[in-house]
Structures are given as structure tokens and as C-alpha cells.
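Student: These notes open a run of structures that come right after.
Values in this text are rule-based calculations from the coordinates and carry no lab data. Fair warning: this is a prediction, and the values are worked out from it, not measured in the lab. Cβ atoms are built from the backbone, for glycine too; each structure is taken alone.
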Structure 1
Amino acid sequence: MERYKQVFENNKAWVGQKLSHDPEYFVKLAAGQSPDFLYIGCADSRIPANEIMGLEPGEVFVHRNIANLVVNTDLNAHSVIEYAVEHLRVKHVIVCGHYGCGGVNAAMTSQDLGLLNPWLREIRDVYRLHRKELDAIEDATARAKRLVELNVQEQCIHVIKTACVQKRYLKEGYPIVHGWVFDLHDGLLKDLDIPFEGILANIREIYRLEV
């Protein structure tokens, strides 16, 4: 309970720090949000989205879950994407994974994890799609890191499939979808240089949604 109570003391200290730098900070914060970024990341507690991006509260809209998945039937994730794209008018959608991801590592084992099984199956599907490349990597750590990257890539493709992203991009040139990986060992973000326009062109041959 002491640890729990400390959170409220920390909150008061944080409020005081913010007000000392800007007496109008919370007035501005309460006025609304207009973020340029939607960040879809892992729920891992070590990765605070706006902090690793060097952004303030109100500058990034965030959705997080285990292993940063964008499952086609997940109404939670797709509601966030729809709201960010159609109502907040974000210019960039970022899917961010991280090396050492527990969800990815778990998906690479045959352990029965109960309720997590169908969720981790999404990552195993990524492995299946890229099995030839992944099986050729002998080092287990390197193989896991590559699966993290490929998982981000596949989740970006799922974002690009959505009607709201396709329609708004064709009308306005935004949002652009990016894939990143965060490295816990040095704190740096890696841009995977996802070929957004090329993927969109290929996607629209099958998942074409008219404006």
C-alpha cells in the first residue's frame, strides 16, 4: 500500500513541477488535443510512448497491447485508428515494436498459455509467412529480433488495409504509416523504412476500397 500511496504523492509533485514551468499548463491541456501521431505500441511497462518520442502529453495518441498487434477483428484497435485518422486527423500512424518483446518470445515457444494462445497465434502467423527467412537464422536471439521487425511490418500492412487510412490518404496524402522498433539496451528508435506507398499500391489490388 505504501507504493500505491506514493503514486499520489508523485502526482502532486508532477503537477507542481509542470505549474512552476507554465502556470497555464493544465488549462492548455484541458482545452483539447490535436496530435500529429498515432502510436500503436506494446503494453510493456518500460516503454512510455511520448517520452521515447520526445513529445509532450497531447502530442501523440496512443494504443497499446501485447506485442503491438493490429488484429483485423479487434474493435478496440480499429476504433482507435478510426478516431485518430477521421477525427483527430493524425498525419502519421506508427506501429512500434521492441527487441526482447515477451509476446514475440512466447510465440516462438510451444507452451500452452491459455487465453493468450489466440492472441499469440497472430505472431505465429507472421512466423509462418516468413518461415523460410526466420528458420535460416541460426542464432535464437537474432531470429527473435527479426521476428519483432517482421511483426511490425505485418501490423503496418493491417493498418494500411483499413478503409479510413486508404480513403484519407488518397484524398489528402495523409496519414503515412511507419514501422519502428525500440531498443531497450540503448533507448534508440529504429525506423524500418516501411515502403508505405508500395504496400498501399499492392494492398489496393486486393483490398481496394473506393473513396
Structure 2
Amino acid sequence: MIISPDEIKEYGDTTDKICIICVGDDPEKEERIITEDLGGHFIIGLKVDDWNADLSPWNAPPAFGEEPFGNGADELLGSLEKEIIPFIEEKYGHKVFLIAGYSLAGLFALYSVYNSSCFAGAVAVSPSVWFPGWPEYVSDKKPNAGFIYLSLGNREENTKNNAMSCVGRNIRQMHELLLGQGIDTCLEWNEGGHFRDIPGRIQRGIVKGLEMYDRM
């Protein structure tokens, strides 16, 4: 997916040295709510057109329903590196970039810091680390980021969906792996299942991510 600059939404204080790229499917719903208490920070809302295709690192069978997962993450990441980030810096000057996302967008945020050096850190809120092949993918890699924030709902692993039931185990393993690599990381547990208080969880994740950046 190629993103053009006129497809992004800008929120908050564009003079802030940190620019948080928040990936999602509805910036008007999520990112505008986020900025209610983060107005002093510069947030870019990035809308993707095809959630399963644009955010997935590689092809995978459907986890629910009939729609499979594509392999558009590399193209989307390339668009961020070659189009969006240069546009933002040309318009506002040099920035420190963080990347944030929820669910499959949270997985994309993680994939981005493993495959790009553009981001100082990642905020991965309820990321889809159940994705087939993800634990194996990160097992011998180290992210190009100073910090990684992880979170999960405390009921998310209690699902009847076999594909997704490993999410709790996988995120714990990833957290331990990052700690062992010397990456500043935390794993926070939110109350409830996957769809509870999404904007609030993203907001709290960004606040924590900013705190982690400050101690870098």
C-alpha cells in the first residue's frame, strides 16, 4: 500500500520534537480521541484501506471468517520511509519518530522496528502476536529501537479461537526475549478482552511510550 501525504491526518502540536505515527483503520474515531489528552504532542493518524492485507508481514490463512492475510507490511513500511517521514520532516523539520498501533496494526508497529531504523520506539497495544510464524520470526532478531511497549487485555488469551489462544504465551515470550536482548520494554495488562476501551488503551500506551523515550 502506497500512502500519499494527503491521506494522513495531523493532530496536536506540530512543533513537538516527537512525532507519533499511529496506524489504524479510522483516524477520525481513534486518533482524535487519543489527542484529547495528548494535544501537546504531534500525532499522525495513518489510515489503511485493507486491514488484513496492508498490515500483515506475510501471507497467512484466515484466523476468523474467510478473509486470508496478505503480505503488504513491507510496502506500507516502505511508503512510511520514502514518502510520509520525508514529507513530515520537510514540512516541520527533523523529528524523532515513534510508531503505534492496535491489534494487527500493533503487530505492524513491531514489524516496523525490526525492519527499519526510522523509529526510536514502538507502542504495540494488544498486538496480534498470535500471527502464524511470528514467534519464530523474532526469535533470532533484535529490533532497531530503543524501547518497545507491549500490552494485552487480561482476557484476550481466553478465547475459543485456536489460532488466537496463543496470544498470551507469545507476548510473554516476546517480552522475555526483549529483556534478554537489553531492550527497554514493559508488558502491561489491561482489564477485559480485545475490544474493550481501544482508544483509552492506545492513549495509555502512548503516554507510557513517551515516558520510556524520555529515559533513553
Structure 3
Amino acid sequence: MFSAIYEGILLGLFVAFSIGPAFFALINTGIHHGFKAGATVALGIFLSDLFFIAITVSLIHFGMADVITNPKHQAFMGVVGGIVLIIYGVIHFIQKDAKNQADTEIVIESPNTFSLLSKGFLLNLFNPFVWIFWMATSTAISSKYEFNILHILTFYISTLIIVLGTDLLKTYVGHTIKEKLNATILLRIRQVTGGFLIAFGLYLIYKVFFLH
């Protein structure tokens, strides 16, 4: 039991410090829309991780792991994921912030809860690296604990608690530093986030067509 908790915490920390689209989305949302909005994105990411775990464990249990490991399926997810990331990136990059010229503060209308949840869920869902990661993790854990449900649940709960906690921390940091940033820097952060999402999306598509 303690081994499952320990390994779950270690994996959670590994995921927490991995740099990907979700990381930039959390920081950017915390900066521009506040902690509550960022926490909603974090919840969307958390729900997508739950979805990943349920799907990958089920596929392994029923001997259908090739649904994810099949190169053709991975290529399809890479193209779809790349397109989704590029769309989100373009939105971030070109979106205009309304400025109050008297004090140069940025006034930004916060997105609704559903769009924030969807953003976190979809950014994670359409990242094929996340699918591969959870499939590899589920395979290793299912083999190690021989489908001992209690130990497997303990492992995943420990992992997800760490991931959600650190995602909330990233959002809080973004919200906290907002007060120290002027309008120009905030705009540049949005553009850098958008640029990263576009670049990552293009890389996924490039990987499908040129690296296979």
C-alpha cells in the first residue's frame, strides 16, 4: 500500500513539472482571468486524466491496448491534436485585450465555466503524448499490482491529488504575479502562450507526416 502511495506521488511530481500545452494554459489563464478561472481549467485537465486512466486500464484489461499503440491511430490523434492546439494558439495569439488608457490596466472578460472546463479537458485529451504516457503507466502498474484494485486505485489517487494540487499552485502563481505585470507584458505572455501552442500543434502534425 505504502509503495503504491510513494510511486503515485513520484509520478504526480513528474507530471506536474512536465512542460506542455496544459502548463502554459494554466499559467496564462491564472494571469489573465484569475485563480477561479485557472482552477476551472485545472479541473478540466483533472477530468481528462480520469478519463485517460479509465480508458487505458479498461483497454489493457480487455486486451485491446493496440487501440492506442497502433501507429495509425496515433497518427490520427496527432493530426487532430495538432489542429486543436493550433486553433487554441491562434485564438491566444490574436485575441485583443481591452485597455483602459487612463491606467493601462487590462480589462478582460472571463470565459464561462463550460468553456474553461472544455479548454483544460481538450488540451489534454488531444495531446497524443498524454495518451501514450497513461497507456505506458497503466500497463506497468497493472502488471506490477496484478490488477489488485485497491493498490491500483491508491496509486492513481495519489498521482491525481499531486497533479491537481500542483496545477492549482501554477494557477495561483499566475494570479499572484499578475499584479506585478503591466499591460504590455501581459499581452506578450498571451502571445508567447499562443505561439507555443501553435508550435506544439505544428510539431505534432510534422511528426505524423515526416517522422513516421
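Student: Taking FRET efficiency 1/(1 + (r/R0)^6) of positions 79 and 183 (r between Cβ atoms, R0 = 30 Å, to 0.05) as the criterion, which structure among 1, 2, 3 has the greatest value?
Tutor: 2
Student: Then there's this: If helix-only ellipticity at 222 nm (-39500 (n - 2.57) for each DSSP H run of 4 or more, over all residues; to 500) computes to -9000, which of 1, 2, 3 did it come from? Working shown, then result.
Tutor: On the way: 1: -15000; 2: -9000; 3: -27500.
Only one of 1, 2, 3 returns -9000 for helix-only ellipticity at 222 nm (-39500 (n - 2.57) for each DSSP H run of 4 or more, over all residues; to 500), namely 2.
Student: Work out the source of 18.5, 64 here, i.e. which of 1, 2, 3 gives that when Rg and Dmax of the Cα atoms in Å is computed.
Tutor: Of the structures listed, the value fits 3.
Student: Sticking with this structure for a sec: Given structures 1, 2, 3, which gives the highest value for distance in nm of label points 7 Å out along Cα→Cβ at positions 23 and 87?
Tutor: 1
Student: Given a value of 21.0 for mean count of other Cβ atoms within 10 Å over residues 39-46, point me to the structure among 1, 2, 3 it was derived from.
Tutor: Clearly, the read-out refers to 2.
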